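Just below sit the structures, each encoded as structure tokens.
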Structure P
Amino acid sequence: MSNKAKQDSPLVRSVLALDGFLSELERIGTKINSTDMTSDFDMEYIQKLMTRFAECGQGISEEVANLSTQLREAQARAEAVAQGVSRQAELLNTRSNELNAKLEEFRILGGKVRELNALINQARRPDELRSNIPAFEAQLAGLIENLQNLQKSARNSRMKTLERNAESLVQTLQAMRKKLRDLGPKLPS
């Protein structure tokens with residue numbers, strides 16, 4: 001916030017006005033108190049000082065009331081902002097929990113993909129691999145479906161990075177499925 005905007009706020013104007021009245025009150029009070037009332041002095045001048053002193057006292061009283069009003073209004077604004085921030089914090093917490101749940105789901109699916117990949121890589125002979133293709137295909141289909149559901153859920157929740165990661169893993173599994181299909185008998189899509 002710029003200094004100009006701060007100086008223009010009602011709260012700052014009230015504080016400055018109060019400070020001005022206090023400074024003037026002290027200055028005039030010092031003059032009045034330093035006057036020797038037992039000597040020859042300008043009575044009219046002292047009377048003007050006394051009137052001005054009373055005006056400053058009245059100004060202080062009014063500005064204290066104004067400052068009090070400005071402080072209550074500032075407090076109300078601060079409370080309104082704090083309530084908004086509190087609502088945003090709740091939304092952030094909800095979003096964070098949602099993201100963590102989806103990331104955990106992605107982590108679990110990624111683990112299943114690694115396990116399946118390890119099983120496929122353990123098949124040493126081509127005939128051993130071919131005989132397990134239907135089981136591998138079924139696992140791949142389930143993983144692809146789960147990842148596509150997670151991808152859609154991430155898209156609906158506007159979690160772009162998770163959506164892209166799920167999509168990438170789906171593409172990897174689809175490529176793995178194609179390689180398996182190329183090894184074995186023709187399977188329906």
Structure Q
Amino acid sequence: MAKVAILKAADLSGKSKATIMRAMNSGRLSFELDESGEKVIDTSELERVYGPFRSKAATESEALVRAELQRATDMLEVERIKMRVRGLEDQLHMTQTQLDDMRDQRDQWQKQAQQILITNQMSQKHAEDLKQELREREARERAARQKQMEERLRRQAENENARHEEMAMEQHMAEMPIWSKILQKIRA
């Protein structure tokens with residue numbers, strides 16, 4: 001059979017140059033040296049190790065089929081990626097819509113909280129005003145009660161003084177002679 005160089009052996013077997021070199025170095029693929037000292041491999045040895053050669057036409061048609069399959073695979077992958085992108089865009093749109101809704105709700109809650117706070121502050125001020133008014137009313141009532149008490153005590157004291165004076169007068173009258181009493185009554 002014919003002897004071929006390493007590059008031609010790689011081309012015939014469909015393997016890489018490195019694969020052929022490893023097989024030669026490991027002893028799996030035998031070789032000879034030609035008159036120039038270059039390594040050559042017998043084609044029958046290549047067929048023994050790597051199987052029968054394919055014809056160039058078969059290899060080319062196989063390459064075309066592989067290329068067509070690769071193109072179809074790529075197209076399917078592109079369509080799958082497009083579908084995934086559409087799905088993610090839809091999900092992003094839904095998430096954005098939910099986020100907008102949540103922001104609207106948050107803004108509404110903030111407005112309500114502010115209104116409640118303002119109302120609460122107004123109520124608190126009103127409550128403080130009422131407390132102050134109650135304190136003032138209680139102070140006025142205490143002062144009025146104190147004044148009434150003092151007035152009662154003064155009247156009681158006056159009544160008591162008047163009774164003492166009356167009693168003293170009665171006692172004085174009892175001690176006076178009758179003519180003095182008559183004169184005194186006439187003068188009064």
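Using relative contact order in percent (Cα under 8 Å, 6 or more apart) for the comparison, can you identify which of P, Q gives the largest number? Present the calculation step by step, with values, prior to reporting the outcome.
Details: P: 17; Q: 13.
Checked P, Q; max of relative contact order in percent (Cα under 8 Å, 6 or more apart) sits with P.
In addition: So helix-only ellipticity at 222 nm (-39500 (n - 2.57) for each DSSP H run of 4 or more, over all residues; to 500), computed for just one structure, reads -30000; which one of P, Q is that? Walk me through the numbers before you get to the answer.
Working: P: -32000; Q: -30000.
Label of the originating structure: Q.
To which of P, Q does the computed value 11.2 (mean projected area of the Cα convex hull in nm², for residues 15-118 alone) belong? Can you show the working numbers first?
On the way: P: 11.2; Q: 14.6.
Source structure: P.
Upon calculation of Cα extents along the principal axes in Å from the atomic coordinates, which of the structures P, Q produces 127, 24, 22? Walk me through the numbers on the way to the answer.
On the way: P: 127, 24, 22; Q: 190, 37, 24.
Considering all the candidates, the number was obtained from P.
Here, each number is a calculation from the coordinates, and none is a lab measurement. None of these values were measured; they are calculated from a predicted model.
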